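Only the coordinates and a few stated rules stand behind these numbers; no lab work does. All figures in this text were calculated on a predicted structure; none of them were measured in a lab. Cβ atoms are built from the backbone, for glycine too; each structure is taken alone.
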Structure 1
Amino acid sequence: RWEQALEWLAARPDIHEVILSGGDPLTLTNRRLEQLLDALAAIPHLRRLRIHSRTPVVIPERLDAGLKALLTRDRWQTVLVLHANHPREISPALVARCRDWRSAGMTLLNQSVLLAGVNDRVDTLADLSDVLFDAGVLPYYLHQLDAVQGAAHFAVPDVIARELHADLRARLPGFLVPRLTREEPGEPAKTVLAG
């Protein structure tokens with residue numbers, strides 16, 4: 001169903017960024033991604049490509065040389081947003097790949113989901129920011145959990161989330177503190193709970 005989206009993008013010169021997300025775009029092969037990226041690159045007003053993916057966190061090898069070449073060959077600035085939630089997810093293999101991609105000029109960001117019993121401690125969140133930065137990845141968003149059936153036990157109340165975020169701001173330099181946000185149905189952007 002890419003054709004309809006590509007036609008829509010081509011008709012909207014006010015749009016300068018394309019985000020590939022949902023269903024994890026890095027589960028596609030390099031060949032399949034190349035087909036999509038070729039079509040996007042043909043739209044002259046697109047300047048930025050953002051890819052959101054958890055795949056490299058669990059399969060660092062997905063950040064292979066072919067994918068790096070594909071994402072750095074066109075005229076646009078590419079941003080890769082990882083989805084890591086805990087410092088233990090940042091393996092030495094992922095660090096090596098991220099450093100390599102960063103040296104190739106790729107912008108690397110991370111967004112996490114705040115999860116009760118997983119990363120709802122300031123020490124854990126601070127360690128995650130430090131480990132990410134050592135790999136060349138900047139913390140971007142810390143999301144409050146979406147209201148999804150079967151996941152309520154991971155929810156962290158807003159008051160506790162804001163306290164954690166304040167503790168994180170007191171502990172880390174500002175550029176290592178992700179924005180605390182929530183997805184609100186019908187809103188055009190994330191709702192910032194604490195910046």
Structure 2
Amino acid sequence: MNQQYPSLLLEKAVTEFSKLPGIGRKTALRLVLHLLRQDTDDVVGFANSISTLKKEVKYCKVCHNISDTDVCAICSDPRRDSQTVCVVENIQDVMAIENTLQYKGLYHVLGGIISPMDGIGPSDIEIDSLVSRVTDGNVKEVILALSSTMEGDTTNFYIFRKLAKADVKLSIIARGISVGDELEYTDEVTLGRSIMNRTPFEGRI
């Protein structure tokens with residue numbers, strides 16, 4: 001039975017909120033009703049922040065991380081080790097690794113991993129830009145820090161093949177992370193140790 005709403009405006013707002021990942025219609029209704037109870041200025045500020053985010057946020061032209069400028073704060077920081085690049089699936093993974101305070105190199109955000117079941121191939125993520133970055137720059141080590149899943153391992157192997165002729169050290173984070181775990185949900189201590197205890201990647205899935 002469909003939920004009956006006393007207002008079409010309320011129903012429309014609930015429908016929009018329920019499009020967010022992990023938000024069902026009941027949760028969406030609670031969020032919308034919460035906003036209705038807030039001061040108008042607070043709600044306008046909330047809406048403006050989302051609109052401004054969408055219109056003005058940038059993606060770093062070097063590593064593809066979210067940024068307020070063309071080059072993100074990490075890539076432009078002279079204190080970072082520019083010879084080491086950590087390859088991650090998404091922006092949440094950058095945040096997770098940064099929270100460990102163990103890694104001082106740069107990043108490369110793929111924007112996904114190879115997943116034929118989901119129709120995601122190598123050309124759909126930022127692998128070609130990684131290859132160009134490694135072959136054109138002064139990168140000495142590439143750390144593969146993708147989730148310990150079949151899709152992550154497949155992506156690792158593909159990158160290994162693409163960089164096989166490059167004069168660069170390829171390593172992979174230590175398997176302190178359980179097989180099948182998503183990187184962003186791993187605790188900071190385990191993730192930090194996995195980065196520090198990385199091992200050479202030999203191209204085996």
Entry that produces 0.05 once FRET efficiency 1/(1 + (r/R0)^6) of positions 37 and 133 (r between Cβ atoms, R0 = 30 Å, to 0.05) is calculated, selected from 1, 2: 2
Structure responsible for 21.1, with mean count of other Cβ atoms within 10 Å over residues 85-92 calculated and labels 1, 2 on offer: 2
